[in-house]
Each structure stands twice: as structure tokens, then as C-alpha cells.
Structure 1
Amino acid sequence: MPHDDVLLLIRDALDESARVKLALRELAPDVARVAGRIADAFRAGNRLYACGNGGSACDAMHLVEELVARYRRERPGLPAHHLVDGPTLTCWSNDYDFATAFSRQVETMVRPGDVLVAISTSGGSPNVLLAAQAAGARGALTVALTGRDGGRLREICAESLVVPAHATERIQEGHITLIHLICELVERTLFPDALPG
């Protein structure tokens, strides 16, 4: 690939990423509301669960580690779990099917008042949809992180944060920004006196 074409590709990708990030400003009221509801769930003694596939599985794990360990403040850990444990996923998928691998875990662990963050760039991942349905049926708060038009996930979750982009990579970049904002707001809400680490 010619050097000038490489530079153009890089600059175009960065420009598009920046446009998506700026468009997220429109979601500020929704982000604040979602973070507040998650903080309320933790304050009430509930837990957060997260799931997704591929890069979204990594985002689910990222969200959980920021909550369990810390984001920016020195504070107690928050009870959060991802549903992408390899042995559990492969056991259930091998013996039954992959589509219900997350919903099985939801049915096993999620209680009324808990939170499920369901991550799908398309909003149409069958196993994520089934997990969200199962969590809603159990009285949990369901939060969708998705993109494009939100897909079916947007319709079935109580809260939805939809990244206004079509390219999967741009949506994923938006999701990690939203995750960091949620963690920042949850920490500030629950631990206002905790010092940044």
C-alpha cells in the first residue's frame, strides 16, 4: 500500500472516530440517568452483570474490572461479574447450545434489583437478547450498549445507550467511552470523598 494511502487511511479513521465521540455528547442525559440507576442498585446491595460476544465480551470484562478493582478513585470494590467465563460458556454450549449460554447464567445468578449490561454492536446477538429477556423477567434492570439503530436489544432493555455509528469498530470505541463515563459517575456518586488514585 503506498505510504500516502496509509496516511490517508489513518487520518480518515481517526476523523471518523472523533465524529462518533462528539456525537456521543447527545447521549449525556441518558448516560447520567443510567449511571445513576446503576449506582442506586449498588447502594441497595445489588450486583451488576455484563455480557457480550467477541470485542463486546472484552468490553463486558473491562466494565467489570473497573468496578471490582477501581476506575480512578481509592474505594471499596463493587460487586460486578461478567458472564464470559470460558469453562462455563464452553460447558453449556457443548452440552446444550450457545444461544442460551448467557441466559442460563442469568437464571442462575441474577436477582431482582440487579443490573445486566448487555453489549451488542448490532443489537441482534441471539445469546445477548436471551440474556436481557431473562434478566428483565427476573426483575433486573437491563441496560443495552449497542449501535446502528439499536436493534432488538434496544426494544427489550429498560435503558439503552446507542452509539450513532454503523462500523463495528467505531461502535466499540464508543462503548468503551461510555463504560468509562459510567464508571466515573458511579464512583463519584457512591464515593464522593474518595481520593483519585
Structure 2
Amino acid sequence: MKTKEDIMKLIETDERMMKIIKAASRLNLPDWWICAGFVRSKIWDTLHEFENRTDLPDVDVIYFDHKDTSETTEKELEAELKRILPDVPWSVKNEARMHVVNRIEPYTSAEDAISKFPETATALGVKIDKDHNLILTAPWGVDDVINLKVNPTPFFRESKERAVIYKERVIQKNWKGIWEKIDVYQL
């Protein structure tokens, strides 16, 4: 695996991932993506030649909608996804309100939010367009995730407060305990 296209082929040939992506697309959310560990874990599992997929604590569906920033709406969307695929640990968040939770400037889009995730290897999202073509966004590229590198995004490098969050996440997530070949950058 060497390119963004290789990652897309990997996902397209994963029946379960495509079923999850298609389920999320049924909500017709504005500016939506399935992101973070959903994509990263598939890549790292493949590069580690795991026979079984690593369990995910959640499947993150994000979207961007200024018109309705209610947390109640997010929970209703999660409930709808649970009706469609009850065995998936769905988590739905509207990035138009998450800047308040994260105590930062407002995001301009869901992709802007993804670019401000803590790690470059996690700053990834997938979705299908109206023609059912798979789209992958990677604001900081795919080199780090493909090369098994965990690095902070520029957004997390530029602030001491966010650097602390990055360090704590690296410890709490214990990715090296799951994927032993990864190399974690220490700030």
C-alpha cells in the first residue's frame, strides 16, 4: 500500500466497510464523512497482516449543518443508524457545534474539522457521493498512516495546550499495544 488510491481500493473491497458507508449515506447528511479510526484501523490492520479486524470502540460519522446544531438531533441520527445496522457502535457529531465542545474557533466544514484532529494518521475520512463513488479525504496526506507514523497535526503542534491533549491521547489509546510496528512521535 503506497497511495491514496490503494487505500480506496482496500476500502472498496471490504464488504463490511462499504455496508457501513452506504448505511451512513442513507441519512443524506450535509458535508458528511465517516472518519478517524474507521479508516486508520483498516490500513494498520492490513499493514500488520492481521487476520481479524481490530474492534472499534465507535464508528465516527461527522457532518456539518449550521441550521440544526442540537445534540438531540445527533442522538436521533445515531438511533436511525442503529436501526439500519444495529451491530455497529455509531457515534454521530455535527462539526458545526463541536468547536464549542473543543473550545476553539468554529470549523468551516467537516473537512476543516478533520484537519484539526489530533493525529495525521487519524485525520482521514471516507464517504460515497451521489453516484456511489468512494471519496477519501486526507488533509495531511496519507504518508504517515501508510508508513505507520503517529504524528500530531499542525493544529496540535502549534499549541502547548493541544500538545498535552495529543500526548494524553497517545497514552490512552495505546495504539502501539495493538499495532506494534507503528512509530509514535513524542512531543
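Work out the source of 2.7 here, i.e. which of 1, 2 gives that when distance in nm of label points 7 Å out along Cα→Cβ at positions 107 and 131 is computed.
Corresponding structure: 2.
Out of 1, 2, which structure matches 16.4 when mean count of other Cβ atoms within 10 Å over residues 67-74 is calculated?
Corresponding structure: 1.
Comparing mean count of other Cβ atoms within 10 Å over residues 19-26 across 1, 2, which is largest?
2
Work out which structure the value 2.8 belongs to, where distance in nm of label points 7 Å out along Cα→Cβ at positions 3 and 155 was derived from one of 1, 2.
The read-out was computed on structure 2.
Quick check on the output: 27, 23, 16 is semi-axes √(5λ) of the Cα gyration tensor in Å, derived from one of 1, 2. Which one produced it?
Source structure: 1.
Could you figure out which one of 1, 2 the value -12500 for helix-only ellipticity at 222 nm (-39500 (n - 2.57) for each DSSP H run of 4 or more, over all residues; to 500) was computed from?
Of the options listed, only 2 reproduces it.
Taking 0.35 as the value of FRET efficiency 1/(1 + (r/R0)^6) of positions 43 and 99 (r between Cβ atoms, R0 = 25 Å, to 0.05) derived from one of the structures shown (1, 2), identify that structure.
Going through each structure in turn, the value belongs to 2.
Every number here is computed from the coordinates shown, using simple stated rules; none is lab data. A quick note: this is a predicted structure, and the numbers were derived from the prediction, not measured. Cβ atoms are built from the backbone, for glycine too; each structure is taken alone.
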